[in-house]
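Here, each number is a calculation from the coordinates, and none is a lab measurement. Quantities reported herein were computed from a predicted structural model and do not represent experimental measurements.
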Structure 1
Amino acid sequence: MLVNPYTLIMITDIEAKPAVLLYFYNDGCQPCLALRPKIAHLISNEFPQIECIFINAVQHPEVTAKYGVFSSPTLIFIFEGKEYRRYNMYVSISSVKDEITRPYNLMFNSNPD
């Protein structure tokens, strides 16, 4: 989901959602643009219960400031209203998958791997 003025309301109630990924990017950042479809694919295929929100850091500085984002891309995983893991700039898809699997399974699967 891309953030627009209508979805900014959704960001204010992040704490009420079980699992959220906030993906901060900007259009002038080539790593941001290259990583985005890979992260979207990972989340939709491996972690479908995580709500993925893509936020253009340049267009939404108030959201960027609220979450203390100073570089792009920045990925923030929030589980049960608390920041679980933050990735800045250099992101490995395999690291994200490995580090998110356990808490995801504990929250959403009755029989974790």
Structure 2
Amino acid sequence: MCIGATSAKAHRFRAEGRATLSVVDPGSAGRYRYVAVEGPVTLSELGDGTRDAMLRMATRYLGAEAGPRYADNFMENLVNDNLHKGHGTTELLASIQGARWHTEILG
């Protein structure tokens, strides 16, 4: 996941050195299905690769037309420090090394 270098999330990752990521399946009518991964987290500055990382992610989720617009808008806001308070002007890639996986289906 990509996060701001000075964000609260980055601060907590540095302090704890571990993270948990949960993903819930919103399409499981009448059931609560999720998967969670826990483990050590590493942070890497994206630097000059920030726009490319944003473009890949935005194009995957928004499509070939909207992806580049999102990436360009994101970069403009990042450079001008116009993202949410505390985000900063440097983007990090947070990677979780999956030490523990958990999945559950309730309902």
Structure 3
Amino acid sequence: MAVTPDGALALLGDPMRSEIRVVDARSLELFDTIKIASDGAISAAEFSGSASPEGLVITPNSQYAYISLQGLNQVLALDLATLEEVGRFDTGAWPDGIGFSPLSASRD
């Protein structure tokens, strides 16, 4: 689970159903449910046939959420204003926990 720094939304992963639940953090009411396609999910995943959204992290400006998809070996980027997927990134095997740093890497 992750809560936006502005306190507006809470995101909860449901690896068994391959969903992210978006909850209004103030009223505690379900705001939306985002179904994550499981096409290509690895059979050895914790929940076979599921994208298995596990780790969640939200940027400090509450603009994006990054969600590890254990069953797909990917991280999904979610725009929190539109609740639309804006990208995916391949990871190593079985991504689970996830963190965010505002630091940027450079090759100086």
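Side notes on the structure shown:
- Taking volume of the Cα convex hull per residue in Å³ as the criterion, the top-ranked structure out of 1, 2, 3 is 2, with the highest value.
- Highest-scoring label, criterion being relative contact order in percent (Cα under 8 Å, 6 or more apart), among 1, 2, 3: 2
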